[in-house]
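Please find the structures below.
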Structure 1
Amino acid sequence: MSINFRFIIPFLVFILLDVYAFQTFRVVTKPYSPQWRQFLFITYWSLSAIAYVIGIGMITNLISEKQHLITVYGRTLIMILFVTKLMSIPFLLIDDIRRLLLAVLNFFMVEKNFDTGRSRFLTTVGLAMGAAPFALLTYGALRNPYRYRLRRSKVYIEGLPEGLEGFKIVQISDIHSGSFVFKEPLLNGVKMINEEKADLVVFTGDIVNYKADEMDGLYEYFNQIKPGSAGPVYSILGNHDYGNYYRWKSKKEQDDNFQAVKDIHKKLNWSLLLNEHRVVEHDGAKIGLIGVENFSALPQFPKYGDLKKSVEGMPATDIRILLSHDPTHWDFEVNKEFQDIQLMLAGHTHGFQFGVEIPGWFKWSPSQMVFKQWAGLYQKGKQYLYVNRGFGFLGYAGRVGILPEITSLTLTGKVE
């Protein structure tokens, strides 16, 4: 039995949070009947016990990735409970500071006797602050993982030739095949892609979480994606496709997996671009389509992309479109050194799978604390970036406010 030591400390922290957060339950339920209180206590610790068992199973590798349902939803349960209790704790800490100050006053002021018991108000607020994310995250896991949303945008390109007026690009990104427990709902997304009748279909990276065999059993679904009228489905790699986040037995095993990941694209009849370009022709016009390997401006993500190499020997075209998984690539060099690239398509952020979007008015997600461009269409001068919110999910098997996305972009040279 091997032990995954990197999870031990987080697991111990989770247990401490659990015991501490239980104080909210203990105080708030005091007025309840013994039977009702017992039921709530059993529910609280039963959910925690399930999370403990799954956590221990993962730490000791007794639960393997092959036990797919348990690993995917086990991680999700652990994340939901962790966030729930983490949100409750600040109010318990405030209450404990208050109690400590009152205890000090009681020590020095003998004639006074301040109540150092827990504040029912603060613990109730703490419980409510924990209950809200519990409800939201549970709903997001049960309702939203396969609730695909089609997002349409127009991209104005000055001097666009008539042959590309109305040219439609459908983009998907971040499939993360290792996260899918249920397969049939994928067909809803495939149907939405095909119904757009695109001229060009592209995929912008992260076809797996870690391993190529995650796609086993999924080819029959993704093979139903119809290519655009202007050529095959064009694709690139994302940071997860290199296998850097998995503990391999040897370098050779990782290299073999990486080759197998690249072979996935062949099996899907997709044209994988590895720091290279293609010229796509449509109605007498030419598109220079560039695809780079993963490149990020952030230090924690790999830098395999080489944009200079990708455009070497590229003939003159009417427009240039770049496929690059990480949106930080745009500000890092695309809009500084490659201003002849009119449109870049990216993914990677997932919109954090959590946020609030009110079209035309308000857009927020924790993702924006890391990524300047994290979802939707952005413009700088005559260049555009579109960041897809992702087709799949990772870690938390759900989405709250940021639904899985299929992007449909229409090119136009006409000012509305």
Structure 2
Amino acid sequence: MMRNDEMLSQLKAVECPDATYPARDPALVMHRAKGSLVYDVEGQEYIDLCAGFGALALGHNPDAHIHVLTERLHVAPGTKAPLITHGMGDVYSSAAKVELLKYLPSLMPPTLQVAALALTGSQAVELAVKSAMLATGRSRFVVFGGSYHGLDIGILPLTERADFRAPFRGFLREDRVVSLPFRCDSEELAKVLSSGDIAAVLVEPVQGRTGCREAGVEWLQILRRECDRFGTLLIYDEVFTGLGRTGQYTFGETVPCDLLCLGKAFGGGFPISACVGTDAVMAAWPSSTGEAIHTGTFFGHPLSCDIALATLREIHAGGWVERASNLGQEALRWLRTELKDHGLVREIRGIGLMIVIELVDAGLGAKFMDLLRSKGIIALASGPRGESLSVTPSLNIPRALLMQALATIKVGLQELKGT
């Protein structure tokens, strides 16, 4: 097998330059993994504190997934073929999709019982946007400072960061979006909603890419109240936070929303997402006549549906949501105690297993990410200026392994301080 740096050199020659971060000091090309341990092409071991941007809720290659994959290769006695590999989702459904959509509502708030499937978080948000337009007859949206809702061209205006939008501004309809400060006051929100043309308010209950900024229950209640007052829908983008990451299934359990977007953990590492809505909102979609007005070749893919169902069942049966809350609190206490008064640390915050160490200077998070990689830790820089380090391990990471990784972070910070 080639070395990490050799493989990255080959990748550079054949891949779009924007597609992969060219980390080379040290280089890392992932090759094998189990649980929260990853091995590169040279056989070096890493503790994974990123979990595929939070998608690997059960870690790499969990037994629940291996069972599904094994069953799919098996021809059961009395049958004539293995399970279907690809269906025709908007024409002929697969049994796998039916079973997933029957189970999903059991983990959702009681008002959110109707879903539409897609592949990515961005596509789930797009489904929510279209649903809101159909249900309200309006076409403008409110987002908030620091928001990240994906980079697909249709929803790019909803992602607040200008550097993502700037190269494509000539194509975008940014006049359809109003951006307000995160945790703005009710008067500021009401002033915008009073125009009567806002279809929905779109919010991340916890902003992930911006560095784990919590909306807070009180502010979500303000959003709910003002949306009700002006006939505007409320959408939660829970692509990152949903299904256990924050120690609860969704924030819709606490403050109701009209539409909720799921991704990442929903498929446990496989490509599948969903927009879940109220009966009233989802009924605004017309009944398909054989030509669906929103679909995709791989929506409701049978394999992804089977994996998603296995993931949801294991998250529930294993008690991993409550465990994420408890272990996250322990990790947060440890970090705040051990890194108290550290010169490079501005703040440590988090909820469940979604934790951020905010450092004092722009770019320090990215620099720290590289240093930790040399110590066998995979973590991710975050924050609008690359000033933070995110810790988002799998929900079932062994406690001892997580504490070992946190101890390495403490040592690494001392080294970073000396550079």
Structure 3
Amino acid sequence: MASALLAACGGTPDGVIDSCKSGLELPPGVSTDILFVIDNSGSMASKQARVMAELESFVSALVEGPVANDFQVGVVTTGVTMHAALCDPEQAPYLYRYEKESGRLQPAKDERGAAIEGPRVLAWNDPDFVENFRGLIAQGTKGSGQEMGLEAMRLALSEPLVSATGPGGNAGILRPGSRLLVVIVSDEDDCSDPTGKALVLRPPCPPDLVCSSDAQCEEGAYCLADGDHRICMPNACDTAEGRARLEPVERYVDFLRGLDDGTGKGRKRETFLAVIGSVALEAPHDPERCMAGSPDEPEGVAVRYREAVRLMGESGYVDSICNESYGTALRQIAGMVSAPHVLELPQAPLDGRLLQVDVRRTSGETQRCRVGDGFSYEPATATSRARVTLEGACRLQHGDQIELRLICAG
């Protein structure tokens, strides 16, 4: 990343650019906090393995970015509660609470699923980072059948967990001023219900409906393998009525985008959301139960996750869990945070509208950006520097160089 040149035009107060020859350097690095939310239900063994197989690609993309990236990672599961019923109509539904999960940072697990002693937040410069990262991803397949990825995210990043120290606490996962990347990996849709009892999950009960495709099943039911045949498996989370009972997706996106940056300056944290979920292989923005009928098929459709990504705009990404390899997806996700998009200016221009940003691409093309057309500008305050947030076509890509200038008369 090239140095940035800013210029101004004449006598100005302290802290404001006062010479057309004033030069400034871009920040030498960024810090990024990464939270993986891993589905640990019964169908996830092969999907967790695909993430683990491509972690070196993910880490390399972060390390090889245009600026130094001080990143760290932690992992939680999608388990919070599960409200389920048996086939006996006289038995009341039961509520199972996953107290040791529920947004709590998880330890690494061995092949038997036993916890391995070690840090629950991994720093990028740990000499065994990739190996330990794989251990954190391997959360097993004995978790909740009601996957609450968005609720687990909220719990992990909220009080009391986010400040709690010791086992069961998440202190240290959010650092002051760091960006936040949340990565959710699940083969079912989000079924977040903070109340725990908004809907009831019911098993397939006699007479089972034998099927050969989803089209033969009722809304919210999928034609899944059950021994040597396939039956319609109901999922209350995937019906229109069920989704209406869940916590609105908008509230989770508002929560994520509203996180304070922890510096005490009253500014919001820069946040990103990525999902590897049950969406179409060729058109990941279309919810679809990809690979239906295969041995590795997902068991739901990512309607709510896709909506969350859509609401995040340029800070959201979705790809299909049915890909044979997650290498491309993980590199794309790393690319979201490999370059800085929010730039603090040690000196502020008199008027942000005079600021011009030129982004030089590796192709040789120059993208010229101004306030409202490529970036937004926040003036300096008594406690914080002015800053530019690059947007749209002006967002940085790997290998880009950037110049910041003031348009000076004469």
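Only the coordinates and a few stated rules stand behind these numbers; no lab work does. Just so we're clear, the structure is a prediction, and the values are computed from it rather than from any experiment. Cβ atoms are built from the backbone, for glycine too; each structure is taken alone.
When distance in nm of label points 7 Å out along Cα→Cβ at positions 218 and 370 is calculated for each of 1, 2, 3, the greatest value falls to 3. If mean count of other Cβ atoms within 10 Å over residues 106-113 comes out at 14.6 when worked out from the coordinates, which of 1, 2, 3 was used? Derived from 3, not from the others. Of the structures labelled 1, 2, 3, which one yields 3.4 when distance in nm of label points 7 Å out along Cα→Cβ at positions 42 and 330 is computed from its coordinates? This figure was derived from 2.
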